[in-house]
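So, here come the structures, one by one.
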Structure 1
Amino acid sequence: MPELPEVETVRRTLNELVAGKRIQSVTVHLPRIIQRPEEPELFAAALEGRTIQTVERRGKFLRVLMDGLVMVSHLRMEGRYGVYKQEEPVEKHTHVIFHFDDGTELRYKDVRQFGTMHLFEPGDELLKPPLNKLGIEPLSDEFTAAVLRKLLAKKTTRLKPLLLNQEYVVGLGNIYVDEALFLAGIHPERTADSLKTKEWELLYEAIRITLGKAVEAGGSSIKSYVNGQGEMGMFQHQFSVYGRQNQPCNRCGGSIEKSVVGGRGTHVCMACQPLPRVRRNKAIAR
């Protein structure tokens, strides 16, 4: 599933490609993509004549701001947008087409068919599902080490599932949690209440650095991710632990291990991310 860096990259490229374009009509080939309103005919009718002003992001969601409406879109597993000329052949699994009055089209393709689109009046999208319960943006000025500590420090839950919970910090997925925890030198099975003040500062910095580098690299092209111009992200070439099980750690030379934490495949270097003895004994007992 695209995480914050991938969605941010899509946002940036789409903003370049569609901002200022006027929607002439909308074709919906797969009605279940449209979540609000429930009737795809109403969705299409509401967008006719609207001009796209800008494309923004909230967590892993895209917010397409238009004159009088906001479309909230989630790419889920393999959703992707692309801009085409009207005469170009429509590819298989293209489920929604936004026809612009300049002869171009924004096409939404989704092999897995899990993506969603919602329409709201401006401002309402932040007060209703799916955006209303999202946590803080990790690349915003409001996100600090103190805020991160206040959100999580009293919780007895293991750190990785907490960081994946979008109600606390948005946009973090499996890849970037593994990478950030490695950079911070913290084992993913540590409980949040076991971290010291300095470790919260290290984790905060690691999250910012990891996401910043990933955005700069255009995200990570795992499986089929590409941006709005069909270009692959390149951050996967910088992975320290994710997907590198049984390979040597770039920092210490030890072997990267893979386990399951909170139901997710998890990659660690046990030398660089030591698990305290009490926690390690409990993990072995499980």
Structure 2
Amino acid sequence: MSDKQEQEYADEPTDDPTTDDMRIETDVSESVASPGATMSTNTVVRAENVDVWYNDEQALQDISLDIPENQVTAMIGPSGCGKSTFLRCINRMNDLIDAARVEGDLYLRGKNVYDDDVDPVALRRRVGMVFQSPNPFPKSIYDNVAYGLKIQNKEGDYDEIVEDSLKRAALWDEVNDRLDESGLELSGGQQQRLCIARAIAPDPEVLLMDEPASALDPVATSQIEDLISELAEEYTVVIVTHNMQQAARISNKTAVFLTGGELVEFNDTEKIFENPESQRVEDYITGKFG
């Protein structure tokens, strides 16, 4: 299993967590706000002056925004504007890229995730991720969902957690009588919902989704969109999408990134699409460029 989709699990410990591991995970999820990071009570993720470089090329410039709890925040913009780069900053997936360098502050419930005492592995237990192409592991449906539970040594009734995760991913009714079959035998839309079930099984606080419906047909896309809206009742969802209509349909907040890695506007989705403050954003949304 060498696919990038497994990188979020690649360094997970296979033995019992140490006291330090548990302390770090607690710090990430429960710490009070750091000095200078005064957050509203419903802010889960806060970025302050985040810059990202790949070698000498700057991918993100001075990004600051607050992502609210139990809502869907969409990130839109043309290709290469830094949307996915920012998404990967939240759970430090850019750490896996040697050429990447991140500066600035990025907080999860008041704890700077780039502090030296934060273990990225522990962080990724709190911040799950679903990638663009559905790509189940070459395992049974059951083992796909239970994968993160097993390598994190999670306690609990795995049968119950797997069933609940598949139900929350709107997949249980379609697969409950064939959990021993390979996840690779599912349709594309079912595979993506299986990946979502796998991501939510360890019960993260935040769910990141990088164009989760871009490789799917219209029917499967509609199912994923309905699912995202339901998931926001339990999770804070951040989605990257090239589909502006999709962002308008399913998100509460929208961030518009434009060429050069600049966050041009961030506001309620209705405001962004009906009355944006920036002329550049209006030009992009109306198709004048992009």
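Match the computed value -8000 of helix-only ellipticity at 222 nm (-39500 (n - 2.57) for each DSSP H run of 4 or more, over all residues; to 500) to one of the structures 1, 2, and report its label. Among 1, 2, the structure yielding -8000 for helix-only ellipticity at 222 nm (-39500 (n - 2.57) for each DSSP H run of 4 or more, over all residues; to 500) is 1. Set 1, 2, criterion relative contact order in percent (Cα under 8 Å, 6 or more apart): the highest-scoring structure is 2.
Ranked by distance in nm of label points 7 Å out along Cα→Cβ at positions 220 and 260, structures 1, 2 are topped by 2, which has the highest value.
Structures 1, 2 were compared on distance in nm of label points 7 Å out along Cα→Cβ at positions 76 and 196, and the highest value belongs to 1.
Upon calculation of distance in nm of label points 7 Å out along Cα→Cβ at positions 60 and 252 from the atomic coordinates, which of the structures 1, 2 produces 3.0? This value belongs to structure 1. Please state which of the structures 1, 2 yields 18.6, 55 when Rg and Dmax of the Cα atoms in Å is computed from it. Here the read-out was taken from 2.
Just so you know, all these numbers are worked out from the coordinates, no wet-lab data involved. Remember, it's a predicted structure, so these values are computed and weren't measured experimentally. Cβ atoms are built from the backbone, for glycine too; each structure is taken alone.
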